[in-house]
Structure I
Amino acid sequence: MNDAFIAQLVAEWNAARTRGGDEALEAVCTAIFLEDVFDLTLTDEQLQPAFLTETSALQTALQLQGRD
């Protein structure tokens, strides 16, 4: 996957998300998205609402996995 395609997928994910609900549930949904779409395995430290509810965190998770 190239950078432009990754950015497009992340932008589409952000546009489709429902915000303002349960942060823990939103984090789990984001984790599933990352693991399914990008074939990532997130660490326990990454499975935190503060990490997974921000757009920058998606980019960080991809960079940590060498997929930016």
Structure II
Amino acid sequence: MNHLSKQMMATLKAMQCAVDELLDYRAKLGQKVVVSDAHGLPKLVSAKTLVRQRKCAKRMLVAKAN
């Protein structure tokens, strides 16, 4: 992702933060969200599951950076 400009990276980071906030909100309400599976088909998943996966992925990125 080194080929992305600083403005594009900032935009991407802002969008990721917005998605994280929405997932946190939906997880607190106990809602489910629709995502696509490996074959591109819609799949209903608990928002809490996605929040856990995103937080784990962030921790792994931080660990790799250090």
Structure III
Amino acid sequence: MKLFLDISDKKIDLAVQLFESLSFVNRVHPIHVASVKMWEEVLQAAETVKLHKEGKVTLRSSKDV
């Protein structure tokens, strides 16, 4: 299972040490805010495509924008 936390830059070193010390944590990998925003946009796009396939939304062509 994956878990994303929003931790202040001032405390990130402490948080990484804490999580690495826990035996049940497999990997600690800090990511940048830009990566998180991109991931959220990808998830939103996937949800929009799903809704389109279900017939709940109509998509516009990029030529129409």
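Computed from the coordinates by the stated procedures, all read-outs in this text should not be read as laboratory data. Predicted model, so just to flag it, every value in this text is computed and none were measured. Cβ atoms are built from the backbone, for glycine too; each structure is taken alone.
Quick one: distance in nm of label points 7 Å out along Cα→Cβ at positions 15 and 31 came out at 1.3 when computed from one of I, II, III, so which one is it?
Values: I: 2.8; II: 2.0; III: 1.3.
This figure was derived from III.
When Rg/Rh (Cα atoms, Kirkwood Rh) is compared over structures I, II, III, which one is greatest?
Values: I: 0.93; II: 1.04; III: 1.20.
When Rg/Rh (Cα atoms, Kirkwood Rh) is calculated for I, II, III, structure III comes out on top.
Tell me which structure, out of I, II, III, gives -19500 once helix-only ellipticity at 222 nm (-39500 (n - 2.57) for each DSSP H run of 4 or more, over all residues; to 500) is calculated. Before the final figure, lay out each step's value.
Values: I: -19500; II: -22500; III: -15500.
Considering all the candidates, the number was obtained from I.
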